[in-house]
Structure I
Amino acid sequence: MPNLKDIKLRIKSIKNTQKITQAMKMVAAAKVKKAENAVKAARPFSQAIKEVFDKVYTSAKAEPTDGVKSKVAIENYPVLLAEREIKTVGILVITSNKGLAGAYNANIVRKAIARVKELKEQNIKAKLFIMGQKGVNGLKDFTQKNNVEVVRTYTKLPAMVTVGLTNMIIEEMAECFVDGAIDSIEIITTKFKSMLSFVPELIQVLPVKVAEPEAKELPAELGNAPLHPEMLFEPSAEAVLSKIVPLYLSNSVYQACLEAQASELASRMSAMSNATTNAEDMIRILTIDYNKARQGAITQELLEVVSGANALEG
């Protein structure tokens with residue numbers, strides 16, 4: 001027969017856990033809407049920055065840039081935009097500092113491991129820049145066993161992503177790029193689609209991949225010749241690139257962090273909701289077991305009393 005005291009203690013323990021999961025669900029729900037709004041508000045700006053950058057890069061990449069240097073790595077656009085052989089890839093892996101977010105961090109870690117293995121098959125080295133304690137812990141064994149260098153880790157993160165943080169991260173990655181330590185910059189984050197849908201995503205930042213703009217045709221009376229737009233720069237192409245390149249790089253990391261932040265909160269809210277529901281089911285089942293055991297104990301006591309009475313009468 002089950003021990004009534006043990007069942008009662010277990011029910012109490014699960015109820016306490018349920019209170020915690022319920023509170024965490026409410027906190028995540030309060031934050032996720034703000035994070036979702038931030039992501040949706042930033043996407044049009046990010047798309048516009050990418051389109052402007054593509055147009056400027058396509059039009060100005062043939063302009064002379066020799067001798068243009070800057071002490072700030074992110075502003076050293078001639079080196080950042082120069083084509084080179086890719087021997088080492090720098091990967092920014094964005095995870096969270098806290099757990100209890102379902103499979104959110106595990107999916108990112110698996111994506112990062114798969115990407116490193118893919119690069120290794122191509123004889124390309126990978127160097128990692130890891131955001132979040134969960135990413136540091138999840139990739140520790142893999143990086144040690146496979147001799148993958150972790151250049152920097154970022155674990156003291158603010159509650160909400162800031163532009164200052166992303167500027168610091170991309171500046172350090174740009175320094176490695178300019179110094180030749182890495183030849184490419186990639187970001188592994190989570191694309192936020194909805195409260196219930198978010199998937200790991202690989203974003204290539206450098207080298208730049210720009211789709212060739214579609215040429216418009218002239219009217220038939222002018223010969224249907226392709227028309228390629230021409231862009232003029234004031235005061236110069238160098239001045240425009242020196243401003244647009246840092247903005248493009250910084251915004252790429254910032255948008256990736258916003259997407260990851262919203263995905264983390266949505267995943268945590270979903271996980272805590274499921275945990276609260278499961279706790280409720282466990283409490284219901286244990287309560288039934290407790291009542292059955294209690295009823296059995298009472299019945300056993302009654303049988304013992306009746307048996308004792310009959311023995312005395314006999």
Structure II
Amino acid sequence: MQRTPSKWQSLPTEQINPVSLHLDKAPIGEIIDIMVAEDKKVVAAVQKEKERIAHGVEIITQAVRRGGRMIFVGAGTSGRLGVLEAAEMPPTFGVPRRMVQAIMAGGKDAVFAAREGVEDDYEEGARAFARLRPTKKDVAIGVSASGITPFVRGALTRARKAGLRIIFVTCWPGTELQNFVDLIIAPAVGPEVLTGSTRLKAGTACKMVLNMLSTIAMVRVGKTYGNLMVDVQSTSEKLKDRARRIVGITTGVDYDQAEALLQKAHYNVKAAIVMQKTGATYKQALARLKKADDSTREAVGEDIEPRLRALLAPGKR
């Protein structure tokens with residue numbers, strides 16, 4: 001009986017890279033040079049997806065503005081990248097933890113230890129997504145370097161049934177899902193230095209794309225002032241220090257004054273800035289921000305860029 005041909009062998013992520021055929025006998029320095037040269041291809045591949053990434057940002061921005069959630073789903077490295085987004089966005093942008101969710105094939109245990117077989121469970125992918133009780137307000141972001149992970153496909157099938165917009169991030173431009181999802185972002189990074197190890201270039205490319213999708217969407221909904229993270233949550237000494245410095249940079253008060261102002265503003269950096277700039281009380285500052293759609297720029301009526309450029313001028317650092 002003839003064996004069925006491998007469904008993976010033709011994938012770009014499974015091809016043999018001709019530049020690293022001698023990997024096991026090459027000097028360390030040469031391997032480093034090869035890996036750096038290959039990683040440079042990642043930036044170019046992501047750049048070619050610029051228009052699709054921009055479209056993805058608009059999809060996410062619309063979902064966030066209508067109170068929806070970002071739901072990342074993946075397995076292995078791809079799943080862990082989604083977990084990173086879900087873990088890091090609340091302290092960075094001050095969003096509720098419920099707003100950014102991550103579904104990982106194999107659950108929490110698989111974040112710390114590989115559980116390779118779980119990625120093949122299509123039905124569990126669908127069940128895991130259903131457990132979040134998705135609504136049309138949400139947006140699903142599937143991540144699969146190979147483009148064929150059954151767990152992810154199951155989850156996205158359930159997302160489609162619930163009426164969600166779906167973004168799919170992969171490194172296989174020819175994935176069959178192009179007729180199933182709303183948007184495919186597929187940086188073609190080529191074969192890995194270590195054949196099939198998608199935690200390398202493919203993982204880097206997917207991480208770059210997710211960074212852009214989440215960060216730019218948050219910028220679009222007013223989570224920054226210039227390039228300052230004014231919605232940072234002051235949950236550690238480092239973040240409290242950053243909050244004080246941001247208030248000082250934007251308003252001109254000194255470090256101690258910034259701390260006093262933040263205390264009055266309940267460590268809401270945006271409110272502190274508005275209070276200092278406009279003379280508003282805390283409640284008035286919150287009202288101004290709400291009226292301005294959460295934009296610090298609109299709430300204070302001032303562009304921060306000239307101040308930041310002046311601070312960066314030679315002799316000012």
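Rule-based calculations on the coordinates, nothing more; no lab input. Predicted model only: the values in this text are computed from it and were never measured. Cβ atoms are built from the backbone, for glycine too; each structure is taken alone.
If you line up I, II by relative contact order in percent (Cα under 8 Å, 6 or more apart), the top spot, with the largest value, goes to I. Looking at Rg/Rh (Cα atoms, Kirkwood Rh) over structures I, II, structure I comes out largest.
Tell me which structure, out of I, II, gives -21500 once helix-only ellipticity at 222 nm (-39500 (n - 2.57) for each DSSP H run of 4 or more, over all residues; to 500) is calculated. It must be structure I, since only it matches. Ranked by distance in nm of label points 7 Å out along Cα→Cβ at positions 253 and 285, structures I, II are topped by I, which has the highest value.
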